[in-house]
1. Figure out for me which of the structures P, Q the number 1.8 belongs to, where distance in nm of label points 7 Å out along Cα→Cβ at positions 43 and 59 was derived from the coordinates.
2. Tell me which of P, Q gives -18000 when you compute helix-only ellipticity at 222 nm (-39500 (n - 2.57) for each DSSP H run of 4 or more, over all residues; to 500).
3. With relative contact order in percent (Cα under 8 Å, 6 or more apart) derived from the coordinates and found to be 17, which of P, Q does the value describe?
4. Identify the structure, out of P, Q, from whose coordinates percent of Cα pairs over 18 Å apart was calculated to give 70.
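Quick note: the coordinates plus some simple rules give every number you see, no bench work behind them. All values reported here derive from a predicted model rather than from experimental measurement. Cβ atoms are built from the backbone, for glycine too; each structure is taken alone.
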Structure P
Amino acid sequence: IESMAQHFGNWLNVIVENPDKSLAKLPILSGLQQKQLEEWNNGAVAYPQESTIHQLFEEQVNRTPDAVAVVDEKQQLTYRELNEKANQLAHYLQQCG
């Protein structure tokens, strides 16, 4: 909550300093916060160019079958479970032509 209050305070300062700009164009984060966020999200990973997405996914399933792959409000699926569902969908689509 403290962090949210700080973001809101920063945004209010930016609004006062830029009264003619649209709110949608004004930054909520400070420059330092934006830089930190970009550093945290710098998740670029090199991968073999000759591999397909589904091959890379299958490799991940083999490495960490019981690790959580996806989460939503109602459930979570491991890589194994997600792979099983993906295979079921693939077979269904193949049957449909």
Structure Q
Amino acid sequence: MVSYLTEALVEHGHEVTLFASGDSITKANLKPPCHLSLRLDKTCIDRFASHALMLEQLLHVAHNFDILHFHIDYLGYSLIRRLGMPAVTTLH
């Protein structure tokens, strides 16, 4: 879902920054918090660590964006409140 949304937004001329694994294939500006997809990385012991790193990276550059879209369940809630900017969260 993230890939479809990202690529459609880029195709429609939006500037999109994607915080995702370094092996992601995208036309967006990729900011990888880890080298491999967490699902495929056999050395990944704790997925939360990579998500925490990603949120820390985002905290420092969030002011550059018009809106944030989180696809990591509830993990972005405290950051959304702290930043006070428009945000969307996809829950599964």
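1. P
2. Numbers: P: -18000; Q: -10500.
Computed on structure P.
3. Working: P: 14; Q: 17.
Value 17 for relative contact order in percent (Cα under 8 Å, 6 or more apart) corresponds to Q out of P, Q.
4. Numbers: P: 70; Q: 46.
It traces back to P.
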